[in-house]
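In the part that follows, the structures are each spelled out as structure tokens.
Just so you know, all these numbers are worked out from the coordinates, no wet-lab data involved. From a predicted model like this one, the values you see are computed outputs, not experimental measurements. Cβ atoms are built from the backbone, for glycine too; each structure is taken alone.
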Structure P
Amino acid sequence: MLQDLDQLMRSRGIDAVIVPMHEALHPSFRWLSRGAKVTRGYAIKPLDRDPLLVTYPMERGEAAATGLTVRLASEFDYDRIFHGSTNHAAAYGEFFENVFRDLGINGAVAFFGNVPVQLYIGVVDALESRGRRVVRSNGEDLIQLARKRKDPREIDLIASVGRRTEEVVDEVRLILRDATISGDRVMSSGASLTLGDLKHVVRSGITRRGMAEDHDTILSQGRDAGVPHSRGDAGAVVRPSVPIVLDIFPADRDSGYFFDMTRTFCVGPIPDDLRRIHADVLAAFETMRDSMQPGTRASDYQARVSDFFESKGYATTRSNPATFEGYVHGLGHGVGLDIHEKPSFGLTMSNVDMVEEGDIVTIEPGLYFPDREIGVRIEDTFVVTADGVKTLCRSGYGLEP
């Protein structure tokens, strides 16, 4: 939330943060600029003041559409500075110093976002040579920290992506439900059904609903399903009694907000070992869902789910960091303008993330056995409330489509 950013800035002695954008829109700029449709610009957040945009004349209308105060680069002597300079970093140093003085920013500043490293190393040096203190972090990203808790508008946007995502999953369910079995193949409309056929349904469904695939949707079966982030072989024929993992995480094309959910399906008779493994994953999912509360350490839940799986006899990355079988990934992650945001559930010394009211998180335990052609994952996206977590998904978790 934006008010969280002021608290973070004040605690670190920062008077203004700057998020530049050079051609490629990225989440930090999108968040601070309210999604400004510009190709170049600077989102600036002075302490205890509203953000503003510094942009260029050709995009002044797009910048103004955000409702933020807009200043043009030309107001800060941009043209004279850059037309007469042979050193871009020094020119930006002079330009930014003009901006800061005009805005009454007298103290320390900090840069965040996806910036050209080779340029901004020089920009920081140029500002410091002018007597400006630039805060250098230890890798901590204040914008990312401030984005962690979502406001009601953001929660509604993510829920909207979720509703459309569920509709895409419904299309896959319908195809699998209506499929028939012929020997070692699953048939649909008289032809062998391939993972590529299902991927086409997913991609088309995402596009028609105003969303986009940031990366290929995970749609895998058998051995590939036993490797958590395998995208699957589009040419593979869908086989009966073999689990299919569908992990779908589209983003809204306009707002940029993501959603994330996973279901595991099986067409035809379900083998006993698959049914048992799925039941254990579902029990882990429900246990974590029902126990998660605000004001608790996120890493505690990774420890608890590891306890659960280890008690069932499965290897985990805690008990065996080199394992490729059993529980081989994290419990979940935050979701927002990035598909992976804070809080992190990782079991690391540096992870101090808390589960807080307003967080959007996934819970996604899974068990993986590539040599046995088994992979099972169940995942919902949740909003953290004062009373626990509330799912933004509606569909069931069974293996039957």
Structure Q
Amino acid sequence: MIAPEAAVDWSDWFAGRVSRMYASEIRELLKLLERPDVVSFAGGIPDPALFPMDAIRRAYSEILGDPVLGTSSLQYSVSEGYGPLRRWIVDYMRRRGVPCELENIVITSGSQQGLDFIAKLFIHPRDTVLVQEPTYLGALQAFNAYEPHYDVLFREKAAEYRRKAAENGGRVAFAYVVSDFANPSGETLSLADRRALLDLAQELHVPVLEDAAYEAIRFEGEPVPALAALAIERSGSIERSRVIYCGTFSKTVCPGLRVGWICAARDFVGKIVLAKQGGDLHSATINQMVVHRIASTMFDEHVRTLVTPYRRRRDAMLGALAAKMPAGVTWSKPEGGMFVWVTLPEGMDGAELLERSLLEERIGFVPGGAFSPNGAVRNTIRLNYSLAPEDVIAEGVARLGDLVSRAL
């Protein structure tokens, strides 16, 4: 009789990069939404009541009801993505000041897949990625598996970034920014900072990854030209531009369809297509078809239906913060998007505050340290306002303000 084998210790087989992979604090905090007694400002989640459900339902029905479209929607397809949707994106990018062609667009499974593919193409172990502080946690998770170091944008000159990267055993790989209404800070990169970033990237001779997930959700103020548009102004053509633009329908249509895109020089897009072929062959064709129908018939109108309730909720949160937070607490005042970034008094820790908040007030949020590549900004928290009604926001922030006062 053969003795049963001992349990496999999988850690013996994992590559070293696995140690850089860790659970998202945000994904874990999303479980709070399942608890009816918790007011959650944690997830960056669109309000499902605002999804265009009737239009989505109708689009699926019409596509599957058509003998030709129905068959092709469920078949293997090209890695570049559904042609009519890519053509719509070409027109959308041109309206954003980014003249491009079909060959400059590839569809991804949400912009998150785009971040992973870009990291796969660019990052050698020990290379340095330049990021904002704070920055999007999902980007750090996508990049971490490829074993980079991080440095913070706008703090040093090009020569210093280059020197520190060499000391770490690599080069500067690229710069990454969320350009409009950033997750997590809610802030928008100014025109001057955008130009300064392009100057820095040119001096370092590195690409710039522009994450534009929230740019369409503007409440007020004048739009700032996309980094991709400014780069084309300088270079004369998208083929000469160093900016890689990542867009998504997750915040404007719905996240569950997982449809995003990359717009960049065609030589770079060609390499993304190869990564796509090795990753998942292609994004779900039927979902791309549905998104195309929504985008081509009602995109601008639908975005306007999002802006009004999100603006009211933003206003409710800013008003409650002003009325209920004690002296010494400050916060961002976003002109769009889904987030407010709160800075607590020095010495206060956002993670410790969250533990007390869940226990004493049943309020959830994300500690700011999760958004720092180096574990800094610990006296901060991110509050999301896109999901909760105004009265719940007002009550939740009031209770949070009481807790902060007690913690001082």
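Looking across P, Q, the calculation of log10 I(q)/I(0) by the Debye sum over Cα atoms at q = 0.18 Å⁻¹, for residues 188-227 alone that yields -0.61 traces back to P. Structures P, Q were shown, and helix-only ellipticity at 222 nm (-39500 (n - 2.57) for each DSSP H run of 4 or more, over all residues; to 500) at -13500 was computed from Q. Please state which of the structures P, Q yields 189 when volume of the Cα convex hull per residue in Å³ is computed from it. Answer by label: Q. Matching task: 0.95 is the computed value of FRET efficiency 1/(1 + (r/R0)^6) of positions 148 and 316 (r between Cβ atoms, R0 = 41 Å, to 0.05). Pick the structure from P, Q. Attributed to the structure labelled P. Please state which of the structures P, Q yields 0.50 when FRET efficiency 1/(1 + (r/R0)^6) of positions 36 and 116 (r between Cβ atoms, R0 = 35 Å, to 0.05) is computed from it. Structure Q accounts for this read-out. Taking relative contact order in percent (Cα under 8 Å, 6 or more apart) as the criterion, the highest value among P, Q goes to Q.
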